[in-house]
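Below are structures written as structure tokens.
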Structure 1
Amino acid sequence: MSAQPLLKLEHINTFYGAVQAHFDLNLHVNAGEIVCLLGGNASGKSTTMKVILGLVKPHSGHVYFDGQDITGQPTPRIVRLGIASVPEARRIFPAMTVRENLLMGAYTRSDRAGIQHDLAEVLELFPRLRERLHHPGGVLSGGEQQMLAMARALMSRPRLICMDEPTMGLSPLFVERVLELIARINRQRGVTIFMVEQNAAMALQIAHRGYVLRNGRIVLEDQAQALLHNPAVREAYLGGADVL
């Protein structure tokens, strides 16, 4: 891994009006890692994702991608630099076919041959999508839509994928399948993953490192296996709730 993190958030303070969402937030993701950001509702997890993607500009602090300051840059520029997003609730285009949804992921690219090559590779990785290639996205199950959102992100040839609650609302079977696919994308495609999750136990099973966010502050950070077996995670996560 490079000595320089691929993604770095440094002294981030974020506000929604008078309400502060982040308090001197610092975290980093090295190239090749899966890093999860854990926390309960209203902990600031999704706002962290929005800051990275340029959807929310922090009051102070900086976001660096591969050493370049991208703080508050327009989202399309951030995508072109190599950051893709799998948003919360998937946000596929329900009236468009699976194929059309996938091609939307390549909207910043002009290399037609490369796009067709990547489409074939993505369908190898997600055979369930190949079976439904000409079906409208809206008829897919929740788990299939999550796969479509992940596959769409891969179509931009990203170096980093930011995933916001990828297992939310899925059946236990699809939770396991989606997490397996995330690990496979990281391992086989070499794509770095930054994942915001509430499902601490499952996320830490596939992650390399993790951070625990509570009320806008990082209260724990460690190797994933250490966090998985750390009783302090329960206390930090939801004030003592049994989350693991």
Structure 2
Amino acid sequence: MGAIYKRELKAYFTSSLGFVVLAIMFFFFGYIFSSIFSSDYNNISYCFVYVNIYAMMIIPIITMRLFSEERRQKTDQLLFTSPVKLWKIVGGKYLAAFTLYALCYSITLVFEIILMTVSTVNWMLYLSSLLGTFLMGGALLAIGLFISSCTESQIVSAIIGIITSLFIMMLDYFSALFNNDILTSVCNYLSFNTRFNTFASGVLDFSNAVFFLSFIALFLFLTVRSLERKRWS
């Protein structure tokens, strides 16, 4: 798994993808933080709330190449015939994508330190928001990884991933539109935003953590099964 992880993480930065993703996320963080700082707010959780909306569009770009590129270049056959177990391949690629995603949020620590020099900051609220961000992002990365394993086109993988992210992001709106208690309850239960907002308010809800971790485990499992099917076909 370690070799796969290093290979994939290096691939992000030997191409321009890793730098482009970091630049885009840092730009959004910088813009929103400047607005918060100029308004005399000392709550950086607002940064997470707004930037996570853009992150849901960026995550499919992070995951689009992980397996799609392997299939396009026919190097997936080398992976399938290697002695490395499939779950280690999936795990290594997932951890590399998660590392890039986590690096996007490293700048928030700088912002928190800047706020600390001018006012009192709530570190527990910051850590809670960061945990919620990593859990929600981890779930979306697992979904994107599964989508990438199902197609050999990076563009198709990215488009499907973005559409999926938009659907997940709009579940809150759907719940308000449905005149049906069951559908409303399902949308509210599956809403990523609602569960993340709990973390952003400083509440460490164990059930929400289990929800996101279950999504991660489910889609990593589905990715392994997808690769197993392709290996035997």
With mean count of other Cβ atoms within 10 Å over residues 130-137 computed for every candidate in 1, 2, 15.2 is reproduced by structure 1
State the single structure among 1, 2 that was used to calculate helix-only ellipticity at 222 nm (-39500 (n - 2.57) for each DSSP H run of 4 or more, over all residues; to 500), giving -27000.
-> 2
Structure from which 10, 32, 32, 21, 5 was derived, P(r) over Cα pairs in 10 Å bins from 0, in percent, for residues 10-145 alone, options 1, 2 = 1
Out of 1, 2, choose the structure whose coordinates give relative contact order in percent (Cα under 8 Å, 6 or more apart) equal to 29 when calculated.
-> 2
When distance in nm of label points 7 Å out along Cα→Cβ at positions 26 and 106 is calculated, the result is 4.2; to which of the structures 1, 2 does this value belong?
-> 1
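Readers should treat all values here as calculations from the given coordinates under stated rules, not as data from a laboratory. Since this is a predicted model, take the numbers as computed values, not measurements. Cβ atoms are built from the backbone, for glycine too; each structure is taken alone.
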